[in-house]
Structure I
Amino acid sequence: MRLISILSGMFIVAVLAVGFTLSLVSIIYAQAPEAVFAPGVGFALLGAILLCVVGSIASSYRGTVILPQDVTVVLIAVGAGQIAAEWQGEPAAMFPTIVALIVVCTVVGGLLTLTIGTLRLGYLVRFMPYPVIAGFLASGGYMLVMGALTILTGQTMSIWSVATLFDPGQPARWVPWFAAALAMILLARARPTDLLLPGALLLGTAAFYGALALLRIPLGEAQQAGLLIGPFEAENFASAFTAVAAAPVDWSAVAGQATTIAAVACLTVLGTLLHATGLEQIIGREVDIDRELRGTGAANLAAVAGGGLPGYTYMSVTMLAVRFRLPSVLPAAAILLGCAITFLFGADFLSYVPAGLAGLIIAFLGFDLMLQYLVDQWRRMLPHEFAIVVMILLVAAMLGFLQALAFGLLAAFLIFIVSYARRDVVRLRSVASTRRSRVERSDAENEVLRQAGARTAILELSGYLFFGTANRLRERIRQELLAEPVPERIIVDFSRVDGLDTSAAYSLAKIVEDARRREVGLMFTGLAPAVEAQYLRTTAVDARPVLRADLDTALQELETELLEGRATDSNEAFELAEALSRAPGRAVRRIVLAPGEELVEKGGSSSDLSILLAGQLRAEIDGTDGTRQTVARFRPGALVGEIAHYASVERTAWLIADEPSEVLTVDPERLGSTAPDLAHRLDREAARSLARRVMRLTQLLRAAGI
């Protein structure tokens, strides 16, 4: 039973692959003579073999089926149609030029896909808004429906020529096949089954020949009316190699389709990325997106050797292979056998295949895309998002797919600008009362800063500044300037800003003017070298505020300025230090440090508390680059060591003297045994110090909305 299942699955996969490939070829050569169509089939079959085999080997999942794709083929058909419309010579002589267009599209698409995968840029697809992607795919569905009508009616169809569908004799050519395609769509949605397409092909063929018998139409008359794919003059499709050499390539005509070539390449990349995501859902595990890009690129470049069409993962056939549990490369092997047999021996057989079957498959695929990305999405999307999908589809219908592609890219650009401009670049708004420098000060100084720092606003930014976000920043600072009471200073920190453009620099100059008009001090901090260079290059000297290297430097300057001339002598820590210095026993030590001398070593087990009496200390930790980084500085009156004392953990940083310093160090356990009252007082002071830090941190978190 397992062997029968595998053989059945391989047969169905091969039939579908050959059927899809022939249907896509029919779109390109829908109105071409048999002398052009037959060699085109030959190249498409050879290309499909190379696509599938190389793609299966190079992909992260060996069961991946890569085949020519409908959306890209529709674009190539448009380009081929334009070449045919301007062709001056014999129709059969344009075949090499059409093949050259196909090969160039496949080469450029393969190289672009391979390059993006090699550079590991697959994540870029995440930047494309989903409404734009849905619009592209819905437009592709529309183009497929028009392609199906072209195949069935024998004349180029567009939205402007729909009326000709009802000319005498035309409804009989397309209505039955379109009705069958719609019935397939309804059945696929009501009761999905892997046998739908194979069954439809068999039933469609049977119904076609039944209709011929019922109407008593001979096969010869049906062939002359274009109701059958054939007849073909040759027994096989090897004539492709002689046909392509029958006339020179008109490279100027190929170059004239540069936009088509670029669009096909972009859609090859986009389709690969989208279908790689779908492949993950089918097989139930993640795939390497960049490897899928490289594999698809390599497969397309290999297909060039056979003159094949561009392609990427064909989801329906891959899903069918997974459901039949075809192991490893068997799907690719089945397609190789099917396409090879058709190439070598299938000309006579295909001569009797109804041409409407190609239209049936193409119409089914087109309706499926339009339903999936248009009808199914209107309830899931916001109104303005769905409007973008509809607009892209309308542009494709009225102006063409390339114009729709340009419109979609413009829509993606506008969506990004509008969405990003609405983002608030102010990551955190605080005041100097709560946002302190890394300098730990005495209680008296902290109280002064708490009162005096309330009129200094601090805005910390993040992201990229361009004309949209910079204008929003200007409005935000204008609100600060109009507040009551008017702030004395505004500090704007750019340390998390990635960059700015010329328009943003102009808006920053306007912010400086606004601040000067209100007589408010303005300071910019933390500009990265590249950002600062761009800002200085585009801003006049008189339009610049005070600049500082980082926010901490600015806050230290501000705190020094606020403390100048203010009485800060009263400090409970100094009073406690004086009392501790008279404590009995050896619980208290007075230590004098020279510049650069360590008071505490990181990782030490000491739980001593220290009060800085004079000088300045700094706390250092190991940075991510292996060097030490200063995370705090301590001024006289500061209490040091509370965390290690209360948490009973190792010391988390080195404490080093910046300048000649004097420290009073206390062993709390010894002090508790010799002077319990002093120990209690020290414990209360340490708890208060920690509580004040927690209060400031809580206020900052509240300001950040956390």
Structure II
Amino acid sequence: MSKPDNTFQSFILLLKLINVPVDAKLLRQDYGKQDDWDTSDLLYVAKNLLDLKASRKEVTQKHLMKLPTPFLLETKQGGVLLVAQWLGDGKALVQDASLPSPHELDKDELWEQITGVSLSFKVKTVKDSSVEQKFGYAWFLRAMLEQRMIFSQVILAAIFIQIFALVAPLFSMVVMDKVFSASSVNTLNVLFIGVVILTIFEFVLSLMRKHILSHATTKLDIILSTKVFRKLTHLPIGFFTKRQTGDTVVRIKELESIRSFVSGYGLTVLIDFPFSLIILAVMFMFSAEITLIAILGIIMFFVVYGVVNPFLKERLHQKHKMTVDNQSYLVEAVRGMDTLKSMALEAQMQRRWERQVADHSHFAEKSEGLSGNVSQVGQFISKGTVALTMYFGAMGVLNGTLTPGQMIAMNMLVGRVMAPAQRIAQMLMQMHQVSISVKRLGEILDAHEEPNLKKHRQHMPAIQGAVKFENVTFKYAENSPVVLDDISFDVKAGEVVGIVGASGAGKSTLVRMLLKLYQPNSGKIYVDGLPLTQYDPIWLRRNIGVVLQDNLLFNLSVRDNIAITDTTVPNEKIEQVAKLAGVDEFVHHLEHGYDTLVGEQGSLLSAGQRQRVAIARALITDPHILILDEATSDLDSKSEHIIQTHMQEMTEGRTTFIVAHRLSTLKMVDKIIVLENGHIVESGTHQELLEKKGHFYDYYQLQKVA
């Protein structure tokens, strides 16, 4: 057994010991990796796919025996060892997945084989597994607490920087009052050297703080980006059908403004605020009158920003809406470029884009103009406060209540306290922007996911393919018309069923419901006698091969697109299904054969070639249920003939649903269901329905004439 396979198999054994049984093949498919597993893969899978608490840490030989079993240890050979149990007398029961049975190992012998890195995995407690709180600022606080070591270093560095900031005013005061009056060059030299050393320290600490903060916020960004993408892929299809694509894209982009806030104003202000109070206290020791002037200046900051905030908030909401409209329009234009050019719509689309951009830019200019005006008023207040403190400080020197050095120090301290105060006021204003971003992102992260029934996977028998719809009714939204109305039918395992009807009759919706992409409003769907609600969506879909009307290929090779649902399949299997789907008819003419990249969304292949690759992809996992939704609609006569020739082999031993407009393709099916306005109006064999001379007969005659 190879070291990577040893790593994976040891992990599977550990999962059994902590009562988390999994299907090894399904786990590899879910993660999309067959070989070369390392410990980072184990940690990712445990946290993100199995919802376990997982940790990796270095241990000393002294503390090794204190680790609770079971756990994994990285070996010097590149694999892992599973420590199943401590036996006493310094011995451990160790399982090497490459060996048939566990064996005892002395702790010293064990230590000789390992690197000192352990991996622990635990099932989450009820408290850990409780319902997640709504996404908001609290999420960032929890995330920062998880990285408290990093953020504590940032805060510590910031504290020292603020302390050093107090030194310069005090140095100026001493120079003015002590050095000049006593003409002491030695004292000046000592003070100068001290300040130079402190300035160097401040410079180094500032660089360190910036580096550490950048590292910490990058980690937060990775965690949040991963969380958002995982959430997107686990949301029901209805979430996306109700929203513009541009709206979803813009919401994800909100990550950038949140990250900018956290790494910019957010953490800095937390340090600035308490030190501003300290600086005010130091100023008060010199002059209560001048301190009061500084406090009034700070209050004016908050009054100005507080008055402007409501107006700015409203403009930000409108700006966001316009941004969504622009993004949606741009996505729509790029996606529909073929249609746009073929209909010579360039000029019309350009004019509409220019109008939207002009409206957005005009509104953005007004919002930024308001922010800029407020910023200028803030600068005016700051400079005015400094000027007033200088004036009253000079009056204090003339009156003898302040020394010249104290006056200079007070003026510098006012500058130190006004800058953070303005940043705090600006932060409060920026928080409206960030609050909008957090709220919009939260609408994705707080949305209900598809039911997660992974724990049921181990108890689910292999699908045989019997399907039953029982009084199923469905509509896309509460106020929308009914798409399927009281649909009932039975399909035995292994039967081939054709579904026929006019456009909009509900054919595609019906087969999508079998995939749990849509949920019935009433009625039930059964697979092998079990309600569809008891099946984990991912597990179910892996057992159903599907070719939809719009087949998306990824920017991978032909081979990788066919095997994308199971990367473990051998090349022989890929070529076998490729032959059934007619892919081998064109793939050998491509520059790199099966290794040819198909382009974004399969753009380098024709529509018919894409459809054939999609059919091969549906067959690669040997599904017991196969759905072909207009699978031959984009094929030429020759390609369709190839598919029809192999149709018997494709459908053999599996329940198959064929949605088709070409009724000639349904002669070999066991049963045909005819839909009309969401109702089943007829069902029977091809010959039976022709003899009835009903809806199917009419469709057939129309196509025959055509």
Structure III
Amino acid sequence: MLPAKSKYFTLSDLVETDPRYASAKAQLSPYERGSDEYLLKLMELCPLSHYPSYEEYLAQQAAPVPDSAEAGYGPIYRNVLSPEKQVSCFDISLPSFYHHFLLSTRLWPKNDCLGVRPLDPTTGKYKDHYEFESYERIEERSRHLGSGIMSLVNVKRCKPLNTNDFTVAVLSHNSLEWVLTDLACQAYSLTNTALYDTLGPETSEYIMNLTTAPALLFAKQTISRVISILRNLKYVNTLICIDDLSDQELHVLNTSLLSKRHNTRGEEISFHCLSQVEKIGEITQIPTSPPNLESIYTISFTSGTTGLPKGVSIPQRNATAGLAGALSIFDRGATGDTFMKEICFLPLAHILQRQFLSFDLSTGGALGFLHEPHPMNLVEDLKILKPEYVVLVPRILTRFEAAIKQALERLGIKKEAYESLLSHSPSASPPDATGAKSPDTTAFHQNLIRKTRNLLGLDNCKFLLTGSAPVSVETLKFLGSALGVQLRQGYGLTESFAGMCFGESPDIETGSVGPTSLTCELRLKSVNFMGYDATKGKGEVQMRGPQIFSGYFKRPEETKNAIDDEGWFSTGDVAEIDERGLLRVVDRVKNFFKMSQGEYIAPEKVENIYISSCPLVSQVFAYGDSYRSYLVGVVGIDEEAVKGTLGQKHGSLTPLKGEELVFAINNNVTIRKDLLRLLNSSCDNLQGFEKLHNIHVGIEPLTVEKDLVTPTFKIKRSKASKFFEETLTRLYDEGSLIKDERL
């Protein structure tokens, strides 16, 4: 039952009231409810999937609510850990992510919190270790920074210094200062928003003006971009560089480079550096005003595939629900004085990284940052940090797979030998007490695991988490066996504060993304024009609950179209649910076109099947002309995998690299035919009319920088069609390469 006079149901309420958690409740009984000791013990008792047993949870993870199916809809599914109510937060005493951070600061003040590799001023190179600031130091700095921002902005607005009615924008790669800014905003209940530094100036201007943000914090490398858009920013008055600037640099910025002196409200505009602002805040010492469950934490703009982005208003309620969901099913990994470390790789502008930032800082964990913001630096920094877990996108996992296979072959291990050894599912052996999978115990396998872990800097890694795009089941099984780690796949959207489904490691081979979290419920809606019947287990995913957003920022019509009168949010994703309540995403609503013979094609479904079924490709853009009877496509290839496969027949490809390899394939019809035959033979789940008939290849043809995909790697179809117009026309002019073959 709900606590008296409370509209929120918490994880502690669940444990205190559900008889299945009686043993956990007994261990909590010595502590005063809501005390730091109680909350720490509750964290230690998670994950809840161990009650009454992990095996029982694996057997049934979500279940349909009896008699909940309606015409055109499947039944409502809820997580079996909390089948009666959805959880809003961990405990009512922790109404925000910031309160979780403060709890960590009280429990573990000296713990490593945020860390970077220091730059050696003598050599100009980064040192081979991380230096961390403690929880108590980060908490102090966040207060000073927040107080400084409030002081600067409000003095210019002629408002009381403690006024917190404005939004703070951040334009930067991942950094310690990014997280510091996030915490500073929360300390004073300031809403923040992130600008993607890879998107064009129009998007940044749009977000800044829509949110009326008076403060913009930016990285030094983006100064020229900030100056270029400043003239079009209506409300900004305080520009803060998160990197150190000399007095001379600040003087130049505030004089000759300042394109305008006042904003449209007549407020003075000025540049500052972060250290200055912290010093101002240390002097003003404005009392903090931490958020509550309904305070807007962030406005996260979804970089849509068409038009201007939509801002998802995310209250702390959504964030604390997402955090409670993660805490309920992930082992926090703390034993004694040892706490987990994570490398902050996915963009913090991406909501999934924000979710696991909250997980790290709520469990006393440490977060390290890349020494320079480029994916090529990931492995170098992994080898130094040696984190216990990493959150990655599928394309990084496929690169890991290729790197491991190349390394094994360089060691003289034949492909047949390692594929036979590593073909076992990571769930082949029974779980231990924590639910972790024990890898094959042969000496050779153990030695191989040590080598592959060391190769990638994953020596201490306990699990890898992936999401945002499809990934081959074979890739996941291979990595699980080669690295001896758990692999978990998640599903969610910006509108659900990232992950609202997380699969268990033993379920990787099913291709599922797990059950709905205990923080929301879901159902399937029939999509008749696409042939999906929710009563038969396939349909559009709809979600409802504390973790789900309640509206788009200043977009009431968009909100009305997305959320119905009963609170169900339509995701646009088509999925199926199996008998254990596990979700598997199979398609997208509306992304379809009609071919000349009358067949309807869902391109995302086609692309996902190619990517998940064939390790030779990392990207696919499927295109269909309504006056034609077949598809053509632009394909991003895995360079080493393609050479390893096609090189056996076409030896001339073996020594080629990069664009030389791409040129050789695109200009040889025979090679393209062979590659296309391999791709199509791996896709048994596609109908003949859904398969590609001609292709153009590239190493990574679809990038954010080209504005062809969103930062979460969803294809912008209209822009991609225009960008590749000449290529697609040429492919159709050349004709089908497989027309005479039976598909």
Highest-scoring structure on distance in nm of label points 7 Å out along Cα→Cβ at positions 573 and 589 (candidates I, II, III) is II
The highest value of distance in nm of label points 7 Å out along Cα→Cβ at positions 117 and 325 among the shown structures I, II, III is in II
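Here semi-axes √(5λ) of the Cα gyration tensor in Å has been calculated and equals 76, 29, 22, so which of I, II, III was it run on? Show your work: numbers first, answer last.
Details: I: 76, 29, 22; II: 64, 38, 22; III: 40, 33, 28.
The correct label is I.
Given structures I, II, III, which gives the highest value for FRET efficiency 1/(1 + (r/R0)^6) of positions 373 and 525 (r between Cβ atoms, R0 = 41 Å, to 0.05)? Walk me through the numbers on the way to the answer.
Working: I: 0.30; II: 0.10; III: 0.55.
Structure III gives the largest value of FRET efficiency 1/(1 + (r/R0)^6) of positions 373 and 525 (r between Cβ atoms, R0 = 41 Å, to 0.05) among I, II, III.
Quick note: the coordinates plus some simple rules give every number you see, no bench work behind them. Bear in mind the structure is a predicted one, so any value in this text is a computation, not a measurement. Cβ atoms are built from the backbone, for glycine too; each structure is taken alone.
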